[in-house]
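Some structures are shown below for you to check.
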Structure I
Amino acid sequence: MSGRRAWWLCTLLFMAGALSYLDRQVLSILAPKIIAEFGMTNTDYSRVLFAFVLAYTVMFSVGGKYVDLLGTRRGLTLSVGLWSIASAAHAFVAGPMSLWAARFVLGAGEGPCFPAVTKGAIEWVGQKRRALAVGFANGGSSFGAVLAAPLTVWSTSLLGWRGTFFATGILGLIWVLAWHLSFHGVPASVSAPPEQRANVSFRSLLARPVIRRLLIARFFFDPVFYFYMFWIPQYFSKERGMSLAQIGALFWIPYLVLGLVKIDAGRVSDSLVARGWEPIKARMMLMGIAAALTPASWFASLAGSPAIAITLMSVLMLAHGIWITNYMALIADTVAPKEVATTVGLTGTAGGIAGMISQLAIGPIVDHFSFSPVFLASAVVYPLAWLTLRWGKGPYENQIRPGVPA
């Protein structure tokens, strides 16, 4: 596939990630309004979030496996199509139960997205620019989150909250059409090479110690991002007394930092490899720097003003951007191309299980105490994840090589 077409497809992968985070963030931005309209508690809201994370967690692995089997082109078409319909269905919910159902289907559709995005970036861009391609393609999620707050506030002022959900569904279906047209004239064997499609065994992956370490690490760090995605608007409303407009004016800033850093982190990582660093050593060094920055999340909860809190949250997102880009590149350095989507899916499921547990816990903690314990926990899990990846017999970077079980 030509370089120009490859990068155009990576741009569409970027847009798919952006739509994914835009669609899931709409509820987070509108949570204070919807919670009040339906008379829900924070515990009720946590159960609605649990529905999304439950389906997302299951479909991260199952969907990743089928993306490896079907190929990125068809797998992502099914994924975006399903979640776009689910997003539009939010416009017709009548209470907590129907909201729960809509979130469940949304999560099922979104589950395969990032395994497919990562696999596509690796398939179509050469190894020398692997981390850059992965960072760019996955960076769309951050820009979707950047746009979510101002777009949701603006759209709600024009269409109401139900119209906003319906509009996001239409955007997704437009993306599906553009994705389909972009493969015009491209043979199926080029868009989904047979050597990069396989029915990968979960058991064979889980038998490798290095894969288990990757799963445990993601179990540690993923709940922090779920917390930031779903609870920060409610935190600003409940504990900072901010209005929807004020939240919309500030909430996008950490995600802009995240999106920019994801791309630059990939570029820096590839640059180190080009200078002779072992790929895995380069990824781990940058992830260690990121982990050292994450205690900023705790200080955000102690900040004297919303502006300082947002600044410290942006430091956390900067760290997460460095971390997740190199974590995904680390997976690509560890397994064969035909195993990438399934492996990313398994790690996402591990993080999703932790996310489900955390969503059920956060609501009662906030209702009975405050957000402070949650911010404290978010300050320590990335260092724990990094130590998990380092754990084992001898230096981590000497234990794995691309496509070779450890």
Structure II
Amino acid sequence: MRAAILSVGTELTVGRVQDTNSRFLAAELTGAGVDVVEARTVGDDLGQIAQAMGALAAVADWVLVTGGLGPTADDLTREALARWTARPLVVDGRALAHLEAFYRDRDRPMPPINRKQATRPRGARLIANPHGTAPGVMLRLPGGPVVVLMPGPPREMQPMFRERVLPAVRRASGRVIHSRSLRLVGIGESDIETRIADLMGSDPSVAPYAGLAEVELRVATSDPDARRARSRVDARVAAIRERVGQWIYGEEDDTLEAVIHRLLLLRRETVSVAESLSAGRLATRLTRVAGSSETFAAGIVAYATRTKETLLGVDPDLLRREGSVHPEVAVAMARAAKARTGTSWALATTGVAGPTPGDARRPVGTVYLGLVGPGGEVVREAHLFGDRDAIADRSAQAALVLLWQCLTGRDPDVPTLPSASPTGRP
């Protein structure tokens, strides 16, 4: 089965907004065993949208369109589908009642322009949207493809696709699609592919997707028999684990912070953080997890050099001699966080995020991570890339990777301070 993706919005074509929808849909479809043959982006132009729909319909069994379902004059995706298929737009009574109730429940009158969100081309059906006011649209063309229109905001589109659209795609395939995702950190995509190259070119498929300093491997196959499909995927996953298992932290929707939370719960341990470079991002990651108050105690953002001395007690002579970006400073920050909060573990980040240049020893992207645990201290140096925000985000990820590696005993040899434990592991 073949699919094509169309992203609609001038904000995409002029570069104001990044097109994350195409990437999400391509990954989901590929993981479900669907061949994604093309992806396009067009602006808010009625003729261009209609033309792109027709072109993609000629090469695909499913055409998935995102964006342009809002109430304003430049939201033209419904109209484009109606024009291309020569079908009139009709008001869907149930959708209109839902919209009116949506505004009534919020004690607000429904703006007249929102009425267009309750329309659909004749013969199409609407797809419920519990997360917004714009329902999706699904139209099965006689002798042709299925065209699906979905809202542009990812928080609306993603659950609609997973809960409503993807099951329909799977039913239409006439085969059972089975997939599993593996999540890896501490190893790059190219290194992974080198290690499992012979496992990637056959059935089940193995597709890598790079994220923020981590990689997802989606293993998928399809078969008329569900048991056979599951067995093939499980065998391929086992083979992958033999090659790269030391870097696999979880599966499916696991996040690194959620896995760390579960490990700390199991060990009856806690963690705190002291942040400079990452400026609260590390604490934010650790507290995203439901129930995180059981394992996360506190976060201290000591951004200015002076604050590292006054708030955390970092040796002022060390700060004057070496500056705030130094491995001993990172460990001193972690020590202070652990002492002040009484946690089992403490993480610290310090580094040069830019755009102001660093120096010859510590250019932009130089980061030091300090970790103090029950058995000792570890410091790690990292050289990260990207703009200021990207470096800060990657530093938080790198700190979480270090903690996970130490909690699981999977940390590689890392530079340690003289006061660290002989093994280099907390």
Structure III
Amino acid sequence: MRSSRYGRAAALVLTAALVTVGAPSTASTAQPTVVSAVPSPSTPHAIDDAVVANAAVNTFAQVGSVMYAGGKFHSVQPPNRRSTLVRDNLFSFDVATGAPTDWTPAVNGEVWRTLYVAPYLYVGGAFTDADGVASRLVRYRVDGPTPVIDAGWVPRGINGVVNDLEFVNGRLLVAGSFRNRLIALDPANGRDSGYIALGISGSVKVNGAGPTEVFRIAVSPDGTRLVAVGNFTTVGGLGRARAFMADLGPTAATVAPWYYQPLVNNCAAGALRAQLRDVDFSPDGSYFVIAATGYVPASTSGIGRDICDAAARFNTTVPNPTRPVWINYTGGDTLHSVTVTGAAVYVGGHQRWMNNPFGRDSASVGAVSRPGIAALNPVDGRALSWNPGKTRGVGTKFIYATSTGIWFGSDGRRFAGVVRDSIAFTPLP
């Protein structure tokens, strides 16, 4: 009877019924089908060395035939691994061949986000200096033979780590741990445009540990809505622990009515109170998916309600949902990243399983093995059969969809059983 009861409950958690301005530069890329589980052999390697013991790629941005990758690394290799090049935390390579270019930027700390807005590549992170420019947010002009840093561009109000970037309606949106946590810069002069003034404050962490910050932002494809996740409790004077939606109006952003009230609940991991880690809209903007850490719900009554080591879908136009459309739990392992292509919801972290609502660092009835990466059915949230598997490590931090396939950035050494240090690409069939 125990297995039967858990099976029925798990099905309910995973198959909850559906509730039936200028686009951002990072609008979700629609794909017609699930990508191959076999990675391309033509990708470079970001490897561990004596300087960086756990190399990781956190972000990609493609500009024509060139891919820019950022993260925490010191050494990179071409696909054949016959040479080793010094590249500190940022480098570029040919998309077709995987060969690193000759560009050697000097970035003195971890890169969290790259964003291309012609003719510039914006780079943000925890670094304090890039090619002699003292800032945590810089931009390179990339329309020439070699990228050149724009030393005259000075972003204002960025005095903390930059976690994420978007570009909407002529404004550069910057998220991080600086004073305003979310700001809209005028790209012409780097000044605060005043478009976003939401008063993001508070900390959900025990004793206020850790900075108040916005971890990730996603903008709907039509450029009218933004969803943010991070460590905060109040936005615009309203209770918005861990997540909020903003309406992106013609002259100002305002706090939207949307909120999922159970986000005030803590997960079981006391040290990970700010558990939400990533968010992405579907290509048609009708829904978004949140990925989370936090171990498991604090009690079994929270299963199907609390987003803890799980991915959860919300329909965009439902302002006060009582439950997500679906939640898929890992059973106690962190999800760091999510990307929605329409054909699938790809999630990455250091998970061992999916379809595992009753697991507590274990595989419960119905769990399926999905180490480090998984593809979920957008309708019911269940794991699809796609299962390349990868080295779990800290986890898959970035999933980047393009018109030809998906790039995965992580600290993992192997993908589908072959060596693909920190970078893997799986093409569309």
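Identify the structure, out of I, II, III, from whose coordinates helix-only ellipticity at 222 nm (-39500 (n - 2.57) for each DSSP H run of 4 or more, over all residues; to 500) was calculated to give -28000.
Details: I: -28000; II: -11000; III: -1000.
Label of the source structure: I.
Match the computed value 27.0 of mean count of other Cβ atoms within 10 Å over residues 118-125 to one of the structures I, II, III, and report its label. Let's see the in-between values first.
Values: I: 27.0; II: 18.9; III: 22.6.
This value belongs to structure I.
Suppose you compute mean projected area of the Cα convex hull in nm², for residues 142-285 alone for every structure in I, II, III: which one lands on 10.2? Let's see the in-between values first.
Values: I: 13.5; II: 12.5; III: 10.2.
Traced to structure III.
Computed from the coordinates by the stated procedures, all read-outs in this text should not be read as laboratory data. Every value quoted in this text rests on a predicted model; they were computed, and no experiment measured them. Cβ atoms are built from the backbone, for glycine too; each structure is taken alone.
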